[in-house]
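Listed after this line are the structures, all set down as structure tokens.
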Structure 1
Amino acid sequence: MKIFVAGSTGAVGRLLLPRLVRAGHEVVGMTHNPGRTEFIRAAGAKAVVADAFDREAIRSVLAAERPDAVIHQLTSLSDRNFEDNARIRANGTRYLVDAALEAGVKRMIAQSIAWAYEPGDRPATEEVPLDVQAPLPRRSTIEGVVSLEKAAAEIPNHVILRYGLFYGPGTWYEANGLMARTAREGRLPATDGIQSFLHVEDAANAALLALDWPSGPVNIVDDEPASGTEWLPVYAEAVQAGVPDYQMGRNGWERGASNAKARNEYGWVPLYPTWRSGFSEQD
């Protein structure tokens with residue numbers, strides 16, 4: 001299968017490319033940065049340069065490559081640029097989907113998030129509605145997610161991967177990442193809010209496997225949703241930070257997510273079933 005990966009040098013993309021190549025696929029990796037093309041080639045893929053916000057550039061590369069499937073891993077989070085990330089989810093996805101449809105692409109795998117569900121007291125399943133009534137500033141995130149998922153669903157075969165919070169290499173939670181530095185500075189309080197985590201290796205594996213999954217959304221998270229009072233002390237110890245302060249309360253949408261569908265219906269098994277062991281294995 002010929003597969004086009006948009007966002008091929010991000011935290012997930014860089015792990016996904018070699019997995020796709022080893023699985024026998026012909027892989028094309030897109031990046032907006034010409035300096036990253038050598039990394040793509042070293043992974044065994046063809047490199048193309050295009051800006052996710054350049055509609056005509058995206059049309060041109062998809063028309064030239066005509067892949068069988070597009071894997072959408074575009075983000076703009078390395079510098080905490082939430083505005084650009086929302087634009088990528090809305091505009092970038094729109095351009096990518098339009099170009100894919102024009103090129104005759106029949107399958108798309110798209111990166112979404114597992115903390116976009118409406119408030120509740122239990123980990124969210126895929127049947128729970130998205131939090132479209134959320135107040136600002138959260139509403140901006142939800143609107144971007146809704147735009148992304150609606151656009152991706154226009155592709156005949158589409159899988160929406162609702163990922164948990166990433167940790168591992170290239171993420172905010174890696175040993176020398178943003179969250180580790182924040183924890184070591186004593187600026188990361190433990191709250192009652194519940195989160196679902198996901199190691200980036202498990203995110204990449206799910207994207208590969210999703211090429212054979214049926215259409216629709218699926219939560220890709222580890223087995224153990226946990227409150228900040230549970231996971232943050234473990235994380236703080238792993239990154240050599242002090243004991244975090246406690247801050248009472250949680251937002252209603254901080255409920256975590258269930259991976260039962262991915263595990264029971266699709267047979268996905270995470271390499272890192274819980275953050276408890278995963279945090280300590282980070283370099």
Structure 2
Amino acid sequence: MKVEIISTVAELTEVVRGLKKSGRTIGVVPTMGALHEGHLSLARASREDNDDTIATIFLNPAQFSPQEDLSRYPRTLEKDIERLADEGVGYVFAPSNEEVYPNDFTTSVTPPAVARRLEGEFRPAHFGGVVTVVLKLLNMTCADVAYFGQKDYQQGTVIRQMVRDLNVPTEVRVCPIIRDQDGLALSSRNVFLSTEQRAVALSLNKTLLHVEAQIKAGQRDGFEVVTEMRQMLIDSGVERIDYAMIANPDSLEMADPIVLPAVALIAAYVGETRLLDNRVFTEG
């Protein structure tokens with residue numbers, strides 16, 4: 001399938017106007033590029049649910065602080081477009097920084113309270129940049145449904161709340177984590193891991209599976225679970241842990257005692273690479 005590449009908001013507006021006039025439903029898959037199977041699974045979900053799919057590729061500078069790895073983030077635009085075309089995605093919106101943030105751009109969105117925990121503590125400006133660009137993309141695409149991956153669990157929670165609070169007429173769907181055969185959650189940053197570091201990185205999923213086994217066995221002491229999570233990661237060679245906790249899946253407040261449903265979340269560094277992973281636990 002031939003994919004139409006769109007680089008300006010004006011072009012996108014014309015495309016969306018035509019689709020809406022024809023009564024077609026639109027799914028949007030917002031990405032920062034460097035696509036992997038996780039992103040492609042979102043594209044497939046959108047194609048299954050909607051008449052047309054718009055994938056966006058924009059490496060958003062507003063969600064990176066000065067000391068973070070924006071300059072290192074993989075850039076593979078041509079390959080990304082080929083992979084989206086192979087998946088049957090009809091439209092790719094790949095704007096420049098200036099197109100999204102013109103010189104006179106001064107507006108920003110304040111993220112909801114749930115953004116202040118976890119990522120918000122370690123990356124204070126991050127979610128302000130995320131919700132601002134996501135709101136812009138939802139407005140630009142007039143999407144009926146927007147697709148995000150569960151690996152960035154808090155992001156999905158924050159965007160859902162933003163959409164509810166601001167009455168955005170777009171449904172937010174969070175799709176399951178896609179993992180490699182060894183269990184590592186797919187991430188664009190995995191390319192930075194050496195063979196030895198990848199072995200260490202597997203400890204994130206192993207720790208979450210251990211927590212799952214504990215909960216199935218009846219463990220409900222949140223403090224004890226979190227203490228064991230951190231020790232397992234340290235023993236596996238993880239150099240730095242930003243957080244390892246079990247929380248309420250909506251508020252992301254610490255769950256102690258553990259009441260189901262709950263979510264266990266980890267953010268940790270393996271070498272210089274910051275990795276995220278999580279697992280949701282429900283009754284039964």
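What follows is calculated from the coordinates using simple rules that are stated; it is not laboratory data. No experiment lies behind these values; they were computed from the predicted model shown. Cβ atoms are built from the backbone, for glycine too; each structure is taken alone.
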Per Kirkwood radius over Cα pairs in Å, the highest-valued of structures 1, 2: 2
Structure from which -9000 was derived, helix-only ellipticity at 222 nm (-39500 (n - 2.57) for each DSSP H run of 4 or more, over all residues; to 500), options 1, 2: 1
Ranking 1, 2 by distance in nm of label points 7 Å out along Cα→Cβ at positions 108 and 228, the structure that comes out highest: 2
Mean projected area of the Cα convex hull in nm², for residues 148-219 alone from the coordinates reads 6.7; which among 1, 2: 2
